[in-house]
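Following this line, the structures themselves.
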Structure I
């Protein structure tokens, strides 16, 4: 008979799996409590959720969320990093943290139900985030408008200098 708290935990994991745009699986063994606290804090700052769960419960949740492909990758100590708002942020956070903390190993990840090998997770982490892409796009949209304004300003300034020069010539000729 399943205990109510385990049933609730399986349900919570399944909901996170279903809501996530992407997930990263990482082996956290060897990290100190302080390092793991820092990692979780980094995750929270980007609205990414890091959970350390029992693999048995995660396998049941994966079945419930129709992500049975995930079950093959739940071996050993596993932290699941869920990205409910971004496909890129979980990979960025995990890869960045793993660079500075060799104890953390990226096991793989998932996007749209497709498994990503560790090297693919690293490649995903190098992708600009949605906010960065929007900023670049707005910058490129703004660039032509800035150029047009500069050209028009130059034409107007040139016209003003010409009028001033003609006025000086007429004043000298008259005076």
Structure II
């Protein structure tokens, strides 16, 4: 049985890891075929938190990651911040609810794929609302084309992280 302190320390380390991945990924010139598409490395941590702790903690980690990542990366209150926050929270929500409803019947990669699609659709919806231009929806098939392989990759790595987290619950 873990103590409250152990739980808080582990969640704090996961928030820090996700924020670092968020910032590092923003520096990387990712050679993806869709401009603005990213690997979603910080979502590795969110997935591991969904698997290890559950929905509530995943939402907190995702929100804190977006907040800290944007503050440290210099994008706080920019379009990028709002896209990151909305996509991250929607993705965590989808993965957490799917995990709660389906349990072990949906694999980590299945959760991640659902999260990746949700992340992209939410970000596009928020972008359309913020710039008031529905023509951005033309971009959706291209984003989803990238979301499938990146979501699969995040699922594999997130599952590995989950399996190597401390076993105390």
Structure III
């Protein structure tokens, strides 16, 4: 029997992006001004090659990533788990309180995420968690899955997962 062949697949499609506003929180008293980016998402996957010469159906992962991108596209992103930011609802607004500032937003314009900060590091983890919970992705026989997010040319952060097929 021949040895198992592993391959690395990169998925980085033009449509795997989202536009969002955010501010990075540096400390309990310092944050960036609200601004926006076009964020890009890509995946690097290590997988075995099957007898047909194929690792897996790429469309499964592309679809999962695209759905996640669409869910936060054209939103103000706010972190739910920041120790320095409080999110409340008042008078029909979602209010972000930071230091002595109150930033009211219309709820339809905001997406809160269960992360500590809106950084490419935390967004990569959010995307990975979302992909891992997709049953179609979880069923793939992947060796490693690395999700990376960019907020600009040459500026990527990523996180990896090694599924347990136990």
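Coordinate-derived values only; no laboratory data. Because the structure is predicted, anything quoted here is derived from the model rather than measured. Cβ atoms are built from the backbone, for glycine too; each structure is taken alone.
Of note:
- Given -6000 for helix-only ellipticity at 222 nm (-39500 (n - 2.57) for each DSSP H run of 4 or more, over all residues; to 500), calculated: source structure among I, II, III: III
- When distance in nm of label points 7 Å out along Cα→Cβ at positions 21 and 53 is calculated for each of structures I, II, III, structure III comes out greatest.
- Origin of the value 59, 17, 13, where semi-axes √(5λ) of the Cα gyration tensor in Å was derived from one of I, II, III: I
- Label whose coordinates, when P(r) over Cα pairs in 10 Å bins from 0, in percent, for residues 93-156 alone is calculated, return 18, 28, 20, 14, 12, 7, 0 (choices I, II, III): I
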